[in-house]
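Peer 1: Below are structures written as structure tokens.
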Structure 1
């Protein structure tokens with residue numbers, strides 16, 4: 001058995017995948033094709049029924065259409081049910097600065113809809129150890145907090161109650177590429193992945209090679225260890241913050257809540273910031289635009305008692321001794 005399949009098997013066990021119908025997100029690139037072919041190989045052992053979803057963002061014209069057609073042919077050759085979706089240009093912002101985040105949101109929404117159609121409780125994504133290193137480094141350079149340093153989670157629950165699983169998150173890209181070569185399996189190549197104008201590509205093709213060559217040949221392993229340690233600390237902090245939030249939260253509605261902040265007076269800053277982060281999760285409010293500055297403003301609000309406005313039309317202000325956090329519609 002190829003070592004890639006052994007690591008995939010370990011990843012499936014870690015993600016608790018087995019005896020179920022699983023939706024696999026396939027772009028046509030090496031990572032997702034290797035994930036699909038690997039899952040086909042081990043599906044009898046794990047009692048998996050596989051379905052495939054591919055979303056054509058239509059960002060690369062004919063190449064994007066060709067990718068969709070290629071994925072469809074691959075699924076047909078493997079006798080797998082599949083859904084090929086596409087976006088209209090009106091669904092993506094004209095401003096390039098919001099393009100990546102918007103495309104990601106639409107992509108995950110599509111995957112969730114297909115999972116519902118095929119009655120899949122889990123959606124498998126093909127993020128690798130290389131993706132994890134790039135993600136953590138990107139977050140670090142942007143000044144992230146502990147949650148950003150942990151990178152991507154191997155398992156994450158969606159707002160619909162389904163789970164995103166990343167069974168090859170511990171697998172290096174070189175290993176899965178060797179599996180594809182030995183299997184004689186082709187894949188699609190996205191030319192934009194070499195465009196150094198994009199931050200992720202600069203990290204992959206410029207920054208990380210420089211770090212490996214001139215700073216630490218084992219920088220990937222070092223960053224991966226940092227992500228693991230950050231995840232352990234973040235989980236511990238989140239659990240403590242949830243307990244504190246349970247004692248503090250007095251009235252909770254979909255678009256607002258009241259908090260009794262008297263118990264927060266002597267709590268450390270990092271725990272209070274995490275409490276607000278957990279509140280945002282419970283309220284299912286967007287986290288993307290919230291960063292260190294915003295979480296810190298909420299902590300400082302306990303002393304200043306000012307009214308502050310936060311991203312996504314969220315306002316925090318005091319009413320008597322209660323803190324009101326409201327989302328304006």
Structure 2
């Protein structure tokens with residue numbers, strides 16, 4: 001896809017973490033970006049990134065007509081919209097996807113779906129590839145699997161889809177995620193680090209700007225993809241839980257920061273009353289088994305996976321969360337490996 005006239009994308013969820021990052025990357029690479037928002041004026045005012053040029057359109061992802069109208073002329077539909085706070089997932093997620101599918105069927109656009117590790121249950125710890133069996137043990141994982149199955153089914157009818165699965169998101173503009181909800185407290189300098197994982201257990205992280213670069217690079221080579229294409233990212237593999245802790249210490253200039261066990265007991269107590277805590281509790285297995293998705297297919301196709309060094313990724317994330325103290329110059333400490 002090299003003709004500039006063909007580089008038009010519709011982004012659903014452009015004000016969210018992954019949607020916003022993909023939107024910014026598309027703009028940087030010369031795409032025309034249309035974004036659907038219930039309140040375009042408010043969405044434009046909240047767009048705080050240096051990348052400009054988003055064309056905001058009024059509409060809701062639950063409105064099939066609005067999605068279809070916004071998708072006219074688009075070659076790519078980024079389906080990055082999710083109900084806030086995981087509320088009503090079972091009622092909203094699949095209908096929203098159906099609207100995107102209908103729009104793609106009419107416009108001929110390829111659907112780009114950000115995927116996650118949640119498709120896989122604890123039985124897949126041995127490095128699952130893209131076509132590995134998916135046996136999720138959580139409600140959210142089951143919905144993710146259902147979304148992908150639906151896209152696979154319609155790919156036989158001419159609707160093209162691209163899915164990029166990645167580990168737990170983190171980044172300066174990420175929304176709800178384990179980094180900001182489980183490891184540090186946003187809006188204040190880091191005083192301690194929580195560790196959700198068992199000692200010695202690895203965890204797979206994905207820096208959102210890297211995820212966005214990967215997705216857009218794949219989308220720009222869409223002509224070489226199958227109608228239904230799935231890729232895994234490796235991201236940042238923390239082999240024993242120590243690398244992320246060390247990176248936070250180094251990036252914050254606080255080598256003395258204590259690392260404390262995450263209060264799972266509190267999540268368990270609050271889960272019946274707080275949806276976010278219930279979802280966090282369901283994902284606890286990812287901190288108990290070393291589930292690392294294999295990115296060999298991605299590397300074979302792109303040549304390399306976009307990868308920001310962990311120290312830089314963590315520092316940008318902490319800065320975006322308002323977790324770095326005011327200071328002149330660089331923080332003390334050396335970059336983490």
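Peer 1: semi-axes √(5λ) of the Cα gyration tensor in Å computed as 32, 23, 20: which structure among 1, 2? Let's see the in-between values first.
Peer 2: Values: 1: 38, 22, 21; 2: 32, 23, 20.
So the calculation was done on 2.
Peer 1: Let me ask something else. As an exercise: mean count of other Cβ atoms within 10 Å over residues 133-140, calculated from one structure in 1, 2, equals 20.1. Which structure is it? Could you put the intermediate results ahead of the total?
Peer 2: Values: 1: 20.1; 2: 15.9.
Answer by label: 1.
Peer 1: Here's a follow-up. Out of 1, 2, which structure matches 4.0 when distance in nm of label points 7 Å out along Cα→Cβ at positions 117 and 237 is calculated? Before the final figure, lay out the partial values.
Peer 2: On the way: 1: 4.0; 2: 1.1.
Matching structure: 1.
Peer 1: With FRET efficiency 1/(1 + (r/R0)^6) of positions 61 and 181 (r between Cβ atoms, R0 = 25 Å, to 0.05) derived from the coordinates and found to be 0.30, which of 1, 2 does the value describe?
Peer 2: Working: 1: 0.30; 2: 0.55.
Here the read-out was taken from 1.
Peer 1: If you don't mind, there's one more thing I want to ask. Here helix-only ellipticity at 222 nm (-39500 (n - 2.57) for each DSSP H run of 4 or more, over all residues; to 500) was calculated and came to -10500; which of the structures 1, 2 was it taken from? Spell out each step's value before the answer.
Peer 2: Values: 1: -15500; 2: -10500.
Traced to structure 2.
Peer 1: Given a value of 5.7 for distance in nm of label points 7 Å out along Cα→Cβ at positions 77 and 269, point me to the structure among 1, 2 it was derived from. Intermediate results must be reported in sequence, preceding the final value.
Peer 2: Numbers: 1: 5.7; 2: 4.6.
The value was obtained from structure 1.
Where a number appears in this text, it was derived from the coordinates with a stated rule and is not lab data. Here the structure is a predicted model, which means the values were calculated and not measured. Cβ atoms are built from the backbone, for glycine too; each structure is taken alone.
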